[in-house]
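As C-alpha cells, here come the structures.
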Structure I
Amino acid sequence: MSRSEVATRTFQVRDGETRRFDCTDGDTLLRAALRAGVPATYECNSGGCGSCKFTLSDGEVRQVQESPAGLTERDRRKGRLLACQSVPTSDCTVSLLVDPVDSGLPAPVRRRAEIVDARMLTHDLRELTISIGVDATFLPGQFAMLRRPDGEERAYSMSNLPGEGVWQIQIKRVPGGAESGAFVDDLGVGDRIEVDGPYGHAHFRPTGRDVVCIAGGSGLAPMVSVARGLAASDGAAERRLHFFYGGRAARDLCAGEFVAELAGELAEVTLVDVISDEVPPDWAGARGFVHEAVATAGLSDLADRDIYVAGPPPMTDAVVRLLVRELQVPVGQIHYDRFF
C-alpha cells in the first residue's frame with residue numbers, strides 16, 4: 001500500500017444527518033471536518049480547552065497527546081476524545097458537536113509559505129510577515145497553526161486584514177516555552193514554514209455596534225486585526241473603539257502604534273494601556289490587571305457594544321466573568337478564543 005493510500009481515509013460525521021468527508025495526510029479529525037465545511041465546535045485547536053469533544057462509535061484513531069488538558073477523568077471514563085487530538089487510522093464513525101452559526105467560514109488550508117519580513121515590536125514580541133498568496137483568505141481575528149521543522153505546532157493570530165497576500169503574526173517569547181523561543185530566535189526573512197489556517201470563531205462581526213477590544217500579551221494581534229476590520233467596515237466613521245491592552249511592564253506595551261493608525265477612520269478611538277507588575281514611578285496610566293481596568297473605565301454602555309477578548313486563559317476567563325456576571329453584557333456580544 002502506498003503512502004497516499006495509508007493517509008487517505010473517509011469518515012462519517014453524524015450531526016442529525018449523515019455526512020462523509022475525507023481525512024488525508026495525517027490530519028486530525030477536527031481539521032479534516034473544517035476543511036470539508038463541517039462546522040465542528042472548537043476553540044484552541046491544541047488540546048487545552050476541551051471544546052471539541054466527540055465520541056467514536058466505530059474505527060480507530062491515534063492520539064496526538066496521550067493526556068490532553070482538555071479531557072477530564074470523567075471524559076476519559078465515558079470514552080470521550082478530542083477531535084483536535086485524534087488522527088484517524090481507519091474509516092471511522094463519529095458523533096461531533098457542530099455549530100451551524102459558524103457555517104460558511106473560510107476553510108483552513110495547509111501550505112508552505114515564506115517569511116518576507118520580521119521585526120521586533122518589544123523586547124520579547126516579534127512580528128513576522130508571511131507571504132501566503134492569492135488564497136490568503138481569513139476573517140479579522142482568526143488564527144493559524146504554524147509548524148516547526150521538528151513537527152511542533154503553535155497557534156498564532158493574524159494582525160493584518162485579509163486580501164493583502166500576507167499574514168502578519170506576533171510571537172511572544174514565553175519563559176520556558178520551547179516553541180515560542182524557537183520561533184522568535186530561529187526564523188528569519190527567506191525561511192519557509194508550514195502554515196495551516198485560518199481557524200477561530202472570535203472574528204470581527206460587522207453588526208453596526210461600537211467595539212471594545214481587550215488584549216493581553218500576544219493577544220494583541222487578533223485584537224489589532226479586529227480593530228482594523230472595524231475601521232474598514234461600512235459605517236466606520238460613526239463607530240467608536242475602546243482598546244485595552246495589558247502588560248507586566250512598560251516595555252511590554254506596543255498597542256499605541258497600531259491603534260493610532262485607526263484614529264482617522266473611526267468616530268472615536270480610546271487606548272487604555274495597563275501595567276500589572278513593574279509600574280514606573282511616573283506612570284499615569286492604569287495599574288493592575290486588564291479586567292480591573294475595564295471594570296473601572298466608566299463605560300456605561302458596554303451592554304450595547306460588541307466585545308472581543310484575546311490573551312492568556314486566566315486573563316480571558318477573568319474578563320468574561322466580569323462582563324457576564326457583573327456588567328451584564330449579553331453573551332452573544334462577547335467573542336473570544338482561548339489559547340493554551
Structure II
Amino acid sequence: MKFSELLAKLGLDLTEVRADFSDGDPEITGVATLADATASDLGFLENNLFFRQVAETKAAALMIGDDPEAIALVKSRSIPHVAVRQPRLLFAKAIAFFHPPCLPEPGIHPSAAIAPDVHLGESVYIGAHVVIGAGCRIGSHAYIYPNVTIYENVTIGDRTVLHANCVIHARSIIGERCTIHSGAAIGSEGFGFVPSADGTWTKMLQVGRTILEDDVEVGCNAAIDRGALGDTHIGRGTKIDNLVQIGHGCKTAENCLMAGQVGLAGGVELGKNVILAGQVGITNHIKVGDRAVAAAQSGIAHDVEAGTQVMGYPAIPAKTFFKATAVFRRLPELNKMVRELQKQLDNLVGK
C-alpha cells in the first residue's frame with residue numbers, strides 16, 4: 001500500500017496536514033522503530049531524544065511531530081513524511097491497521113461449564129474450561145478465553161474480551177468493549193476487618209458490587225474489589241495497568257489512567273482524566289480532582305485539586321517538590337554552614 005493511501009485510510013486529509021511526497025510515495029508493508037525499520041516500513045519520530053536515529057534509519061516513510069527542527073532533519077534525509085500535532089496517536093492507528101486482532105471463531109468449547117439459565121448473545125466465543133455461573137448475561141460478540149471463571153449474576157457487555165485465567169466475581173457489571181487481561185480479579189472481596197477487644201479481627205462482609213463502564217481496560221493481575229455496601233465504580237474509558245489494586249468503594253470518573261502497582265485504598269474518588277504514574281499510593285477516602293497528575297511513587301494523603309501535579313511522599317505540588325529537592329541536595333553544605341555560624345555565634349557570646 002502506498003504511503004498516501006495509508007494516510008487516507010487512517011482518516012487524514014492530505015490537504016490539511018504537512019505531508020511531503022517530493023521524494024516519492026513509497027510502498028508501506030509494516031511499522032517499526034527507527035532502529036529496526038526496513039525499506040518498506042513506516043517509522044515514527046516524536047521528540048528530539050531520537051533525532052540521532054534518523055541519520056541511520058532505513059524507514060521508507062516517517063510520521064513526525066509538527067516541529068520545524070524535526071521536519072528539517074527528515075527533509076535532509078529525503079524521507080517521505082507527514083507532520084502532525086499528535087504523531088504517537090497517528091502511529092498507534094497505523095499499528096492497529098497492520099496488526100488487526102486475531103480473534104477466534106465464535107462457538108462454545110465442549111469443556112465449558114455454563115449454567116442452564118445463562119443468557120448468551122449472538123456470536124459469542126467461549127473457550128476451554130470456562131465456568132459461567134447462574135444468572136449471568138453475556139453480550140453479543142463477547143470473547144471469553146480459556147479458564148475464565150465468572151461467578152453468578154454477572155453481566156458482560158457486547159464485544160468485551162476476557163482473557164485467559166481472569167476471574168469475575170458475583171454481581172459484577174462489565175460494560176461494552178472492555179478488555180480484562182489474564183489474572184485480573186474483578187469484584188473480589190474488599191479488605192474489611194473490624195478489631196475486637198481481644199485483639200482478633202472480625203470480617204466485615206463486602207456486599208456491594210463492582211461496575212466497569214464501557215471501554216475500560218484492566219491489566220494482568222490487577223484487582224478491583226467490590227464495595228462494602230455501595231459499589232466500586234470505574235468510569236468509561238479508564239485504563240488500568242498490571243498489578244493495580246483498587247480498594248472497596250472507589251470511584252473513578254471517565255478516562256483515568258493508572259500505571260503499574262498503583263494502589264487505591266477504600267473510598268478514593270478520582271475525577272475525569274486523572275493520571276497516576278507507577279506505584280502511586282492513595283489513602284482512604286481521598287478525592288483527586290479532574291486532570292490531576294501524580295508522579296511515580298507519590299504518596300497521597302490529602303485531597304488534590306483539579307489540574308494539580310503532585311510528587312513525593314507525602315505528595316506536594318510539583319513546583320514545591322523541585323524546590324525542596326534543590327534544598328535537599330545542599331543539606332550537607334548547609335549543615336556545615338550552620339555549624340560554622342554556630343561556632344562564630346558562640347565565640348561572640350563568649351566575648
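Coordinate-derived values only; no laboratory data. Worth saying up front: this structure is predicted, and the values here are computed from it rather than measured. Cβ atoms are built from the backbone, for glycine too; each structure is taken alone.
Structure notes:
- Structure with the greatest value (metric mean count of other Cβ atoms within 10 Å over residues 137-144, set I, II): I
- A value of 21.8 for mean count of other Cβ atoms within 10 Å over residues 233-240, calculated from one of I, II, originates in structure II.
- Test item: mean count of other Cβ atoms within 10 Å over residues 225-232 calculated as 21.0, pick one of I, II: II
- With relative contact order in percent (Cα under 8 Å, 6 or more apart) derived as 6, matching label from I, II: II
- Computed 1.31 for Cα Rg over 2.2 N^0.38 Å - originating structure among I, II: II
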